[in-house]
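Asks: For reference, the structures are reproduced in the following blocks.
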Structure I
Amino acid sequence: MGIDYQLHRVSVDIAKGLRQLQKADNELSKGNVDSASKHYNEGLDYFATAVDHAAKADDDAYKKAGNDVDKGNKELQKSIDSLDNGNLDSAADHYADAMDSYDEALGFI
């Protein structure tokens with residue numbers, strides 16, 4: 001779904017989990033153990049969902065990095081081909097594009 005979306009979901013789920021823990025504390029202070037237990041369990045469920053979203057964001061980042069490395073490899077091959085054909089300007093441009101793609105990939109790792 002995308003790294004930013006997944007990280008947003010992590011933040012939302014953590015906030016919801018914390019809110020459930022606050023409700024549980026409130027219920028516990030009133031002596032309502034069953035209600036407090038329900039809220040604690042809901043809070044833990046939200047935290048588990050946040051962890052799932054964080055794992056998905058991690059997967060998305062590695063896929064994005066892999067795609068950027070692949071793109072960089074293709075640009076590097078174009079640079080080599082341009083050198084073989086004696087076109088130094090084109091080779092330099094493709095080389096610069098390759099380095100940009102590699103830099104993007106490193107930003108996700």
Structure II
Amino acid sequence: MELYPKFIIEGENLILMKVSYHREIVSDKDKVKGGGWYIHDSNTNTFIFYGDSYDFGAAKLEDIKKCIKNGNVFLNNYFTRNISDKHNFSYDIGSEVVPLSLLQ
């Protein structure tokens with residue numbers, strides 16, 4: 001089965017994993033606020049978020065920014081691989097990719 005770079009917002013946490021389905025990331029379905037896809041640009045060390053989840057709908061930009069601001073970005077659903085301070089984060093708004101640090 002093919003694995004794809006996907007993310008969800010669960011509670012106050014942004015979780016990024018390579019999975020087939022967004023539901024594979026979830027530990028508590030009742031806390032999921034939405035999800036989407038990501039690309040990692042290794043040249044700029046940036047995770048770029050876009051799209052939505054078939055399972056849970058689109059994550060709100062405000063929720064994504066809040067997780068990043070609070071230092072709650074993880075590479076697993078055990079919340080042990082925090083990457084909040086190791087990477088840059090951007091969002092593809094369709095016409096351009098905007099660093100999340102610049103969005104109000």
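Just so it is clear, none of the values below were taken in a lab; they were calculated from the coordinates. None of these values were measured; they are calculated from a predicted model. Cβ atoms are built from the backbone, for glycine too; each structure is taken alone.
Asks: One of I, II was used to calculate mean count of other Cβ atoms within 10 Å over residues 14-21, giving 16.5; which?
Replies: Numbers: I: 16.5; II: 19.0.
Source structure: I.
Asks: Okay, moving on. Have a look at I, II and say which one yields -2500 for helix-only ellipticity at 222 nm (-39500 (n - 2.57) for each DSSP H run of 4 or more, over all residues; to 500), as calculated.
Replies: Details: I: -33500; II: -2500.
Here the read-out was taken from II.
Asks: Can you spot which of I, II the value 12.2 was calculated from, given it is Kirkwood radius over Cα pairs in Å, for residues 22-77 alone?
Replies: Numbers: I: 14.3; II: 12.2.
The correct label is II.
Asks: A further question follows. With Cα Rg over 2.2 N^0.38 Å coming out at 0.97, pick the structure among I, II it was computed from.
Replies: II
Asks: Give the label, chosen from I, II, of the structure having the highest value of distance in nm of label points 7 Å out along Cα→Cβ at positions 30 and 94. Write down the numbers at each step before the final one.
Replies: On the way: I: 7.1; II: 3.5.
Once distance in nm of label points 7 Å out along Cα→Cβ at positions 30 and 94 is tallied for I, II, the winner is I.
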